[in-house]
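The numbers here are math on the coordinates, done by the rules we state, and not lab data. Values in this document were obtained by computation on a predicted structure and should not be read as measured data. Cβ atoms are built from the backbone, for glycine too; each structure is taken alone.
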Structure 1
Amino acid sequence: MTLQDLGSVGEFIAAIATLATLLYLVAQIRQNTRALKSTSFMESQHYFTGIYDTLLQDPVLINLVDSAFDPSRRLSDFSEGERLTLGTFARCVLQRMESQYYLHKNGFLEDEFWEMRRSWLRGWLEVPVWREWWSADKGQGTVTPSFVENIESATPIDLIPGGGIPRPAAHP
């Protein structure tokens, strides 16, 4: 075997090693992408459990928010302090939703999950108190115009009163 033959064998081995390295990198990138998507989903769920945890720790707040979902109520039915609390709560929800919107927009949340959340929020904004608040607040610079457009173009779901959470029967 000549030196030239050995050089050719070396080039062949180097080409195989380069191909193996590239295949390994492709596999690692795919695995990393799946991990990022899973983490994004977990964090998106965590955003909302944080809201629920806050509500559960404050019986006054949970009852105030619950009363805002009554379709017969209007924003003007609440005191100034209650409107401030409801508005702060709503901004918290919207800004968490907008972060999910950007995760979806950049490919880190699955379409099915985003469409579910988007339709839920659109249904939420159909409730009179929240619709009034949204109409007044959406232009205040707290959420982006593209987020507003995305939410307003969604098909709303019909929300079940009380969030669909069974309540104990009233005692006489």
Structure 2
Amino acid sequence: MKNAFEAIGKDELRELLSKNWMTHDAMWMKTCVEKVGIEKANEINKTACLSMGMIEIRRIADLLGMDKKDTFEDAKAILEAALDIIKPDFMAFSASFPERGLFRWTWKENQCFAFIGMKKMGLIDEYQCGIFERVKGWLKGLGVPFEMEPSVDRCMMNTEGRCERNFNILLP
């Protein structure tokens, strides 16, 4: 019989690790809110997500030997590879490149795990999204100049019933 690690598939492992990480993320946020309040917890969470994203994307690029980041196509290749590795099936978002220079991230209506979790905790009206700080961290970690639209402070799923960000990648 195989050992436990060899017995599970890559997709099953990604799902397990992602679910465990999301549970940690939720419990961390809940504890921060209890200890320091929602305003400070939002600030800490966003800073941590940005920093983590910068480290995460460099690790993925290094692992895959993808060190060229000079053009939109270079950045696109790394981002697609990263998403292929880390995106679990349970996360209901799409990430696409609908045109040259544009990276779009869209959540399915009412399916964002952070929106659902913060709503259950009764914090959704004050919650500031950290998910896009992670994506901003990817781009900053790669040294890719970009602009994000729209720039919002609160949970867009809560305030507008939808959530989407466009990252205009400013590379040739």
Name the one structure among 1, 2 that semi-axes √(5λ) of the Cα gyration tensor in Å of 26, 23, 15 was derived from.
2
Taking mean count of other Cβ atoms within 10 Å over residues 46-53 as the criterion, which structure among 1, 2 has the greatest value?
2
helix-only ellipticity at 222 nm (-39500 (n - 2.57) for each DSSP H run of 4 or more, over all residues; to 500) gets -18500 when computed on, of labels 1, 2, structure 2
Who wins on relative contact order in percent (Cα under 8 Å, 6 or more apart) among 1, 2, i.e. which is largest?
2
Using distance in nm of label points 7 Å out along Cα→Cβ at positions 30 and 62 for the comparison, can you identify which of 1, 2 gives the largest number?
1
Distance in nm of label points 7 Å out along Cα→Cβ at positions 14 and 118 derived as 2.6 - corresponding label from 1, 2
2
One of 1, 2 was used to compute distance in nm of label points 7 Å out along Cα→Cβ at positions 22 and 158, and the result was 5.7. Which label is that?
1
